[in-house]
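Some structures are shown below for you to check.
Coordinate-derived values only; no laboratory data. This is a predicted model, so every value here is computed, not measured. Cβ atoms are built from the backbone, for glycine too; each structure is taken alone.
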Structure I
Amino acid sequence: ICATVHIKAVMSELQRLEKPYKRIMIVGGGNIGAGVAKLLEDHCSVKLIERNPEHATQLAEKLSKTLVFCGDASDQSLLFEEHIENIDAFISLTSDDEANIMAALLAKRLGAKKAMVLIQRMAYINLIQGGTIDIAVSPQQVTISALLGHVRKGDVANVVSLRHGTAEALELVVHGDSSTSSVIGRKIADLKLPVGAIIGAVVRNNEVIMARKELVIEGNDHVVIYLGDKKQVPEVEKLFQPSAFFI
């Protein structure tokens, strides 16, 4: 956990920083594929492959700076013609999981530096994790995280579902005062957190403060907590909820 401005420095300590991606190839011209191309085309050289001829024509008119091709991403000759070996990121975003996986595997074998795929089935994410494909994105996981922020009790500013739903990271907003809250005015070391729950940081007045045992929680703090077991969520929510006398 770190402040946004320090992310690059932290990542450089953990792994070798890569050069920014400049040459992008996208497979699939649906809402997601077209949207990604639109976001990237002003900053990168973007190529988009769409199988449907009519839709490819529409995309070519809509995306002014993206090169749109009508073809099959599993066509090895097409990838060679478009110099797949020079592509920084190959992103397969069709609605077909198997097609996304096969296209990405082929692209990596032919020289693409990074391969990213859109995956609907969670079982496939487990299969490809740690393999040839570099990044698998699951809309289901993104949706789950968004929904959890609404169904969790207390003032939860953000929720991220981790480890395929078995763990969670919560950003809880602290309300009340020392008489109505079980956490305000107390040191982190004195909080009765469940075993395995870890406070990583506290955001106070837009400043990120790394958690220390002697750090005292104040009203309106945003507390970032990692829970290794999502079954611990109700206990943490109860701890951070102010009493019924708080208005």
Structure II
Amino acid sequence: MPRKIVTDLDGTLLRTNKTISQRTANTLLCCKNLGYQIIVATARPPRDIYKLLPECLKDNPIICYNGALVLHDRKVLYQHGLPQKTVLEIEKVAKINGYNKICLEIDNQLFANFDAWEDYGWVCKLVDFQNLSFDEALKVIVCSETPISEYFLNKLPQESSGVLTDKARLCQIMQTNVSKANSLNKIIGNREFIAFGDDNNDLEMLTATSFGVAMENATESLKKVATAITATNDEDGVALFLEENILKNGEIQQ
């Protein structure tokens, strides 16, 4: 049976109020004490992740920015960013298609060409990207009040790829071949892990695992590829599944 547990954060481990319940934290600690390695795979940046995680998870591998950065015990294992030239091309394509609100993740800081704090509650530096000097961005986020078209994804520079999340109102763009699944392949090297997720950026991860679990609040596309479906994030769905299938039985019954 898989001895590694991989979990997304938002909509999965985190409740709607962006906290991890004591029940979930205790369950993960019990699994860790049984010898399970727990890996967090999220779109979030390190500055958020370490504030949100319980202490028992902070020394484990953490996949940030959907796989663009991988940390272990706060040390960088590897990272794959988008060069400045590509980022500016993405900005141009986004604006041509009517998407003018854009954020960049650079050196664990968020830069935006709009007031992302007012719109999303994101702490950011307001800048003109044309005047910003940087080598690479680990992620570009295109934001929209209405769903972003799949057509836009096909217009991105070939050295980049995007995934629509948050009901298609965010397009998260990374270097081509960057994904949670590819990062997990480098860390684990096989399909023997249990994965929990809720949104489209978890799709490859749930198809790459031998046992994928979708939250009840997950997208329909994710539920279709999942091995099992657990309760919602607000109902401690991750903890519930682990309690019933690992702590109670000692291993997952496939």
Per FRET efficiency 1/(1 + (r/R0)^6) of positions 118 and 174 (r between Cβ atoms, R0 = 25 Å, to 0.05), the highest-valued of structures I, II | II
Using mean count of other Cβ atoms within 10 Å over residues 110-117 as the calculated read-out, with 17.8 as its value, let me know the right label among I, II.
-> II
Figure out for me which of the structures I, II the number 7, 24, 25, 20, 15, 7, 1, 0 belongs to, where P(r) over Cα pairs in 10 Å bins from 0, in percent was derived from the coordinates.
-> I
When relative contact order in percent (Cα under 8 Å, 6 or more apart) is calculated for each of the structures I, II, which structure yields the highest value?
-> II
From the coordinates of one of I, II, FRET efficiency 1/(1 + (r/R0)^6) of positions 94 and 206 (r between Cβ atoms, R0 = 41 Å, to 0.05) came out at 0.55; that one is structure I
Identity of the structure behind 0.90 (criterion: FRET efficiency 1/(1 + (r/R0)^6) of positions 46 and 166 (r between Cβ atoms, R0 = 30 Å, to 0.05), calculated), options I, II | II
